[in-house]
Structures are given as C-alpha cells and as structure tokens.
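Enquirer: Listed below are the structures to be examined.
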Structure I
C-alpha cells in the first residue's frame, strides 16, 4: 500500500496525517490520527450536474463503528450498527456546518463526505480530527472547494485555565468547552457548552481557538499545495442574464412593498402573489421554457440583496423593528392539567410549548455507543412538525435538525438541573414547536425553563436564549441583528444562538453562510446577545421566579433511604423474589444503587411508607439486649421459630420461655401468637437467639402464680 505521512502540530499535541490508496476510488481520502483515535475521511463527487435541483446537494455522514472501541453492541438479533446515535448526528452537524459555507451555492454536483471512526481511545475525541480529515480529503481532491478549514477545542476551568484539545477527562472537569473552526484566521462555526461562564472568558477561549485554527490552516495549506489535485473546472449554475435583468426591473418598485410587512403571514402571502405575477409576466414575454427554470432562484437572490442593502444602509428590517429590538413576548405556565409541568413561550410568531415529565430513577436513558456508555437522567427532546411553518409534510420522527436543536436546549439547561442526590427524579422535557418564525431552539429553551420551575424541579435559576444575526457587505461593513426571524434568518449571513443565566453562558452555537467572521464580530455579538438574554430573563421572572415548593399531584413521589452494601443481596432476595414482592404488594418501583442508596417511587406517600417499612424490617440489624416484636411461626419440641418481620427469624429456645422449668412449649406460647421479646444473642452468621423470660410480660406473673399453687 502506498503511503505518505505528515505531522501536524495542534497545541502541544501531534496529529498524524496519512494519505494512501486505501480508498483509491474516491476523489480524495485521508486517515488522521491522534493517540489511538483514528478517523478515515473520503470525499466523492458525482459525474454529472443535477440541473433539476434548486440547491447544492451536499451529504455529510459521520459513521460510528463499535469495533473502534472494541465493543459488540445491539440486540441479540441485530449485532450491528443501525441508525446513527445522537453523538454521531451531532458530530455530523459539526462537520457539515464547518465545510458547507466554503462551497459555492451554485454548485449542482452531488458531493458526499463520509468520516468513519476506525479506532478510538479513551482520551482523544474524534470530532476535531473528523473536521480536519474532511478538510484534507476535500482539499487534496479535485472537488471545487474554498478550503481548507481547521478546528480546535478549547476548555477552561478556574483550576487549570485554558487547554487546547483536552482529553475526555479534562473536558468532563472543565467549566467551558468550545469548538472553534474556520478557514485561514476566520471563524465560521462555534459549538459550546458551559457552566455559567462569563462573556469575557468566552472571548478569550474563542480568540485562543482562532489562533490555533490559523496555525493549523497554514500547515494544511502546505500539504494541499504539495499533493493536492487540480480542481475540476465545473460550470456552475448560470442564470439567463436577460431574464435576470427583466426580473430586476419588474421587482424594482414592488419587492419592498411586499417584503416590508410586520405580519409574517401577510408578508408570505404578498411575496407569493408577487412571485406568481412575476412568472405570468415572464411567460407573456415568450422566453423559452428552459430560460425560466431559475426564476425562483433569481427571485430569492433579489430578496437577499434588498434585505442586505436596507439593513446595512438604513438599519431597516423586514418587520420594521430596530436592530436590537426583540419581538413581543408572551409566556404562560400550567397550560396542561395532567402533565407534571408545562409552559408556553411565544416570541412574535415563534411559539414553543414545553412539557415536563418526572419519572423514577429507573426511567433513565441507557447510553450504549462507541464513545459514550452509561445513563442519562435529564432529557430534552425537540419536535418540529410541518404545520408549525404552515406546510404539509410527513411525520417520520426526529431528523438531524430536531436532534441538534434538542441537544442545544439540553446543553443550555443542564447546568441548572439539580444533582440526583438533591432531586432523584429522571427528568424529560418535550418541546413542541407550534408556530415557527425564527429561533425555535431558543424559544424551546425558554419554555423548558419556565416548565421546569412550574413543575417544582429545583433548578438554580432561569435559562433564556436568543438568536442573533449578521448582515455584511463583504468589505468590512456589518450590522448585528437581535432576535432574527424569517427573511433575516434565511437571507442573513449568520445564525448565532446564545443561552444562559444571569451568571453566564451555558450554551452557544454559531454557523455562517459566508466564508467566516473575525474576532471583533464575535465579540460584538456576544455583548449584544447578553443584553437580549437579560431582557428575556427579566420577563420570564415576572411569570414565575422560583421553582414551586410542591410537585404536581400527578407526579410520582420518590423517597430515599440508605442500607449497607452487604444488605443489598438480602433485600433483592434469590432471583429477585423479596424485592419483587415488595414492589407488587405496594405498587411501587424500587431502584437500588451500588452504594446502598434505595429509591422508592410510589403514586402516593402511604404506599411508599409501607414499602419503606418492609425494607427497614428486612435490613434491620438486631442488637443484643434490644426489645423486639415477633410472631410465633413454628413450634418445635426444643422451642419456637419467631418471625421478626421482613425475612428475619429468631430462635426462642424452650429454656428462654420462663424463669422456671417448662415441660412443653405450648404451655407458655401458641402458634401465631404475638410476643414482646429480647434479643439474647446475634451470631456472626446472623442467627438470632431470643428470650421471653427476660421480658416483663403480664402473663408471666399469672403463670408464675399458677405454678406456685
């Protein structure tokens, strides 16, 4: 096999890049390695243009292989990878959002980039390597692309300060983790999670990341210049110039009237009517049918130009708001009677309904993946039905967008969620987008925060989020937009989402449609987003400012007690017989942790207390000299077996029945009789000896009197 290797310097770590004929039928491929984590990236371009498409057909796939971690997963009947995990989808989106802006949107060739993780260690995350690998596979290929791009993860904590490309353990302990990527020294993608970290720390982290990707890009350019193929000459989509000029003339006095309307529905209707009028006008001009195929694209390009020009020159937005103005906010809690918590957050025509469900500790999501295994007790799911945007479409479960938006909201809320020791419930939030007009993910975050407080989950504080936009002229002039919607989102140059509390940022996400932005723009947007976040937080606190003291009457009740680890076996019993009987008799759920923590989840307190008493009886440790209650379960010649509750039994020897000689056990006690007894002795093996004669008992005196007579 032919090989050519290079070494990249990333922070204080080394990355090995290997080109070979391993995937030789691709347009470009590369294997990238850090430690024992290895990814293979391939880039393939179709042979023909897809003139029938009105968009650039790019596919990006990140493939997890369980063998990479030395694991066999799946059901017993399906021992192979099936649908991608959430981690794989989020990695896929990281790569896509980084490389997509560097393709021409007029390209109509199908292009697919596939990144396969072949090996993974327990230190180095494959996501950063995957972005670099995708960049190199495209860079050395003959595919038209304006790369390369590079990526770096920056973490920060008060103890260790800033770290470049931290390992898994360092990431876990950090207060901030941000992925920074982009071409040259520009930034075109950000993805971050943080534990209420200030804007100033974020700026330092992103600036450090910018320096790292600039350094990496210089190294990538050297490699591409040395071994890269010449880029294929492809005829990009070309519009008919006469048609384009005709459209521009027709729309000159009409487009602004239709576009600059406060109400979204009215605006959409006017634009739709204008487009129909345009098509009829062009058809009347007897243009060949072939020349009219791009009318839709040209129409949208004209809207793009008008939106940019008016924002940059006049500070004029399509719905006539000021650049830093947030749309009208409406909020309400307790929307639904039976769920454990609910809230509605409306920002203009963006409406999100979030619903909280509280479950037992056993309701956790089990994670079984190449990178992550374990349990997850806080879940945020996001749904975007087609009716929310006034469209018709099949409902086929969450796609990549829904997974990504749900994960962003979850990341934003996680820092305020109480620890399991404080609140043992499994928490699931579902955000339903009922109406969409920009930044539904941030609306879902706000609605979820309100719903959590309404449900009584003791979150530390509210979390709000806002989407910021950008308009640039490509020559250095730019304007920042607060709370983007509709045309600003579709035709703008950036989508920047920031969420957090009054104490700092908890989640951040940025992608762009242009090649990238500089640090000054990022810094300005961070400052502006803080003002908007605080404004929304104040409005949310006016609706509900702290978690309710009591849970919904329909929520389960969870009680906690602690037993010794060596008592777990006794509580479970052979084959689970003991614990299953408690569960069945009391209609509860019981979860036992390895450290002996026991969670009892019950529909009401009475059933929970009954189960708790049974558990206490089973795990009770008896002490010599202690007085106990017991019931005669068996009578033998030598004494009696006493049921002490739970699974515990003790022996009451005939010599311990009375302070005199007893000839027959039945002379003193009877089957099923309840007695007050004293613990005489507890053996090392757990056997218990009991005494009746050492206990002051009313019938002792009567029997003593009869004996004397």
Structure II
C-alpha cells in the first residue's frame, strides 16, 4: 500500500521579516462539516497505511499483547488505605477495563461496599477517564469527575454513599479536581477558559444550580494555572496559582467555606513555593535564594515571608522535591545524585533520619497517605528489576512492613535480569546518567538490540521504576535504557534550567551523547538501536532524528510536540502562553531564531531517516493531532531514502491514548511490535 500523500494548500505567513510557507496548515481546520471530513479522512487513511505496513507484524503484536496480559494479575486489588473508620481500595476483575472503587467499615474483615463501578460509567463510550474521586469529610458523599472524550474537560457528579443515589447536581466543563469543605455540602472546583486553561475557582453548594455557583477567584494572567486541594489535616483548603516559574498560594479555613481565601505570600517572579499544614504552622518548600529549594516554616495566622524560619537549608547537591506533614512528623522527599530518598523529621523535637534503599537505580516515594493522626508512612518502591512493593513505615520505630509486592505472572524471576547506572559525557563535558536493564546473559559485543527512552522537559524526572510490559522486550534480548538528559529534573533544578529556553539544545545533544556512549561501550550498534519518547519527549525524538538520522534504526514519537514555532506563536491554543516560560516566546526574535533552529517540523532535511512510528490523539488538548499529522506529511515530502513513516491516530482519545487497561496494552503492543520487528528481535532469546 502506498503511503498517503497529504494535500498541499498554499498558506504563507511573515514572521520577523521572513516568509514562511505551511502547506499543511489546513489539517487544523475542522470548522465546517466539509473541513472536518477532509481531516478525518486523511487520518483514517494514515491509520489504514500504518496497519498495512504493520500487517507483517500482526502475529508478533498479538503475541506481545497476550504476554503482557498474561503477566498481570487481572483479578487484583490495592492495599486498603485507612481513613478514620474506613478502609478504601480499588480492585480489578478479569476482562474488565476499569477498576471498582470500594471500602470497608471498621475492619478489613467487614463486608465490601462498592462505591463506584468505572466499567458501568464507561459503558457505551469509546473513552473514559476518572478524574477527581473525593470522599466528603463525613464519608457519606462522593464527588467524582469523568472525561468521556480525552479532551480533559470533566463533568462532576455527586453520589450519596448511604443510599447509592446520584444527586441531581451536575457540573459540566470543569477541570479535574474537586475539594470538599468541612460542612459536607460545599465543594470548590476549577473551570477552563477558551485556551483550556484552568483559570477560575468556583464554589458549589449541594442542591444549588451549577449556573449560580459563586466565582471565588479568577486568574487573569494567561501564564498561570489554577488548582485546589485539601490539606491532610483537614484544617485548610489550598488554592494554587502556578506558572512554570512562579507560584502563589492562598488558604481558607475548611470550617468556614463562605469566607475569603487569604494569600500566604504574594507572587514574585521566578519564586516558587508550596504549603503543607501542621498544627499551628505551615511548612513551606521554596526556591527563594535556593535553586534546589529549602524548607521553611511560618505561623498559620501570619505565614508571609517576613515570618519564614529555616528548617532545612539549601544544599547545592540535594533537590528538595516534596513535603508531607503528619501530626507528629514531616516527610521530605529529596533527590541526591538523581536518586530519591526519604527524610523523616519527628515533631516537635526535630530529630531526623533517612529511609534507605539499596539498588543502583530505583523509584520510591509516599503514596496513598490519607491519615493525619498517624505514625505510619506508606511508600512504594520499585526498580528496573524489582516489581512495585508497598510498605508501611513506622516513623517512630523506624521499621517497615511489606504490605504487597506486585505479582508478575508467567514465571518472572528478577534474578534473570540486571540493572545498572552509567554515565555518558556530553559535548560540553557534562556527565549524563543512563539507567539500564537487561537479561543477565548480556554480552557487550555491539550486537544487542536496544531501546533508548528519553523526555527531558519541565523538570520532570523519568525514574527507573518497574514495568511488567517491558519484560516482552527484555526476554527478546532487548536492552532497555533511560537517558536522564538535561531539561528534566533528574539531577536537581540546575539540570532542568540547563535544558530549557536558550539551553534547550542540550536536551538533544545529551540524548545523542547517550546513544553514542551505549554504542561505544558495546551495548548496541546503530543498526540495532531504537529510540522512543512522548509529548515533549516526542520533540526530543523529532529533533534528534533531524540532527543524527543515521544513528538509529527506528524511532517512536508518541503524541509529539513537533510544530514548535507555529504552536508557540498562537496564544489561542491550549497551554501556549504558559509554555513561553519553558521554551521562550517567539515574538522575541532571539527566542524565535533559537526555537526555529531545532523545531522538528521546520528542520526536516533531504536525509535518510530511520523508520518512524508516530502516534496522535484526535481530542488531545496538550499536543493537537495536527502537529504529528503535519510532521509526518512533511517528512514524507522532504526526506530521502525508502524508510516508511507511519502515523497512528486514536480517533476517540486524547493525550494519554487509550483509557481502558486492555486497550492501553493493545496500543503498547503495536509500538513494541514495531520496535522488535525493526530491530530483528521478534523471537524470545
């Protein structure tokens, strides 16, 4: 089957005195039925082409899918989370796409109470995502939010947990979160503006009409997002106002929902902070004069900066990442040399200790802690070889109890696999970490297939945790590697700063340095090397294959942000304005020139590219479907060489792809079958 040839329609713009032609700009136009059908027909043709190219791998895809399903425990449940006199958990059933949300009262031996069946809510819909799932303080009501398109616009519903009945109250067009006040009848939620930015906080009283809900706060600055949460203590409601570089926090007594929120500390450019409540104090994590953040405290009655007292000083080599407060302890998540550790501070005496972990690369952190009056910290731990384990840690006795280990069926034995952490050297001498996992029978002779994953934006970290689906790669001899490139937060805040704005190209050259190091050390070769990334990681893939196309055998770019100049130049698009602090505003000529130098859509050359698989979501509000669609069309137009470029668009989903667990595995099996077939690793070793 011949690849689809996208229609070219003249479209010219002038920017900074230069003329730009974009013959594929029509792909974003769905304003009329005719235009919409033209776009959909093109995407359907691309899907058909991708299926045709992958037809020879259909059996492999089905085998990989079956393996991934066989490895998971389909009838499973989470470790119950205690909260007051209840134990909350979810469970799954074989053949069901979504969880059942449940609780027990008084003890774990009590009868199960089914609170929400996500499968029933999803019935008849091609997409389903549960957002907020918030129990009222008296445990009698449930507020939950659902997205049925993948566009991240949610509808909020309310359920009476004593009768099982739904309230008539319904709030459309909301964002993901819902927060209860202590009166058990008032909630706060956020709504979206025309650019899909959560910008208003509104208050709803059960029984009232959503159209009459009070507007509590409106964020006028397009660079800021708005969100709300409830402190673990239940004493305060917290309003977060955040851009990519600046934050402001407001608090409200949860017993007085009709009062006004009060600001903790007015925003100041490039100063970030978060707030945790403890008794009569707020613990505040801030980067003021502390690039890697410091911890301070202040009285709740007057928490402004003038009253901040230092608790943990800034340390250049340690990134303070998260704070969680309990009645008698504070837990601080720290990142040291790229690895996470937990610092426990006893209150009020301030005695400290750390929770230690032994493997060379791992993922760990607090999870599911609902209780405030407790000495138990629940945390999860996994590594590239160790399935996820759930621990309850006694913060006084300094002992841990293993509550659950993720079951990996099908005979998985971690002793058959090994992981390590190595370093590549970037072009400027910077040491870039790489996390690796492979079967222990590895021979470093350059012949092994390798999949290199990367992201490198927003200060986000790709921690080396476990993935049971990945075993289908490992058992076919594939090495799986994560490049912890600059732009991420893997090595602290300076690591992020050195991979954004006018330093963004470091992200791409770091990734190339990692690939070259893996080849140079005999782990793989160019003919056996595939790369993968999604969203901003898809930009990484697009920029990298433009710079060094012959370094790789294959590439997977999932919902890739590749039309960078056009997107960042259009303030009407979702997320654009807030993105200027990450990438730069193209209205500034210096940023325009720099972004243009790496934007994947604008730098395609007459080069012999690797085989490329690109994915998209039709309802994606973060990276619009037309970005990958335009990129694929221009790649086919300009590249040399015979390697196919495929586009696979989920016509019922958004940025995260398929929502059901089996549907997700179907999509992942497609990606893995592409990688395995291109690397010649179809059969288990």
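Enquirer: Match the computed value 2.5 of distance in nm of label points 7 Å out along Cα→Cβ at positions 411 and 483 to one of the structures I, II, and report its label.
Expert: On the way: I: 2.5; II: 3.5.
For distance in nm of label points 7 Å out along Cα→Cβ at positions 411 and 483, the value 2.5 is produced by structure I.
Enquirer: As an exercise: mean count of other Cβ atoms within 10 Å over residues 147-154, calculated from one structure in I, II, equals 21.5. Which structure is it? Before the final figure, lay out the partial values.
Expert: Working: I: 26.8; II: 21.5.
Only one of I, II returns 21.5 for mean count of other Cβ atoms within 10 Å over residues 147-154, namely II.
Enquirer: One of I, II was used to calculate helix-only ellipticity at 222 nm (-39500 (n - 2.57) for each DSSP H run of 4 or more, over all residues; to 500), giving -10000; which?
Expert: Details: I: -10000; II: -6000.
Computing helix-only ellipticity at 222 nm (-39500 (n - 2.57) for each DSSP H run of 4 or more, over all residues; to 500) on every structure in I, II gives -10000 only for I.
Enquirer: Further, regarding this structure: Comparing Kirkwood radius over Cα pairs in Å across I, II, which is largest? Could you put the intermediate results ahead of the total?
Expert: Numbers: I: 30.0; II: 26.7.
For this comparison of Kirkwood radius over Cα pairs in Å, the top structure is I.
Enquirer: Using distance in nm of label points 7 Å out along Cα→Cβ at positions 91 and 579 for the comparison, can you identify which of I, II gives the largest number?
Expert: Comparing I, II, the top value of distance in nm of label points 7 Å out along Cα→Cβ at positions 91 and 579 belongs to II.
All of the numbers you see were taken from the coordinates with simple rules; none came from a lab. What you see is a predicted model; the values in this text were computed from it and never measured. Cβ atoms are built from the backbone, for glycine too; each structure is taken alone.
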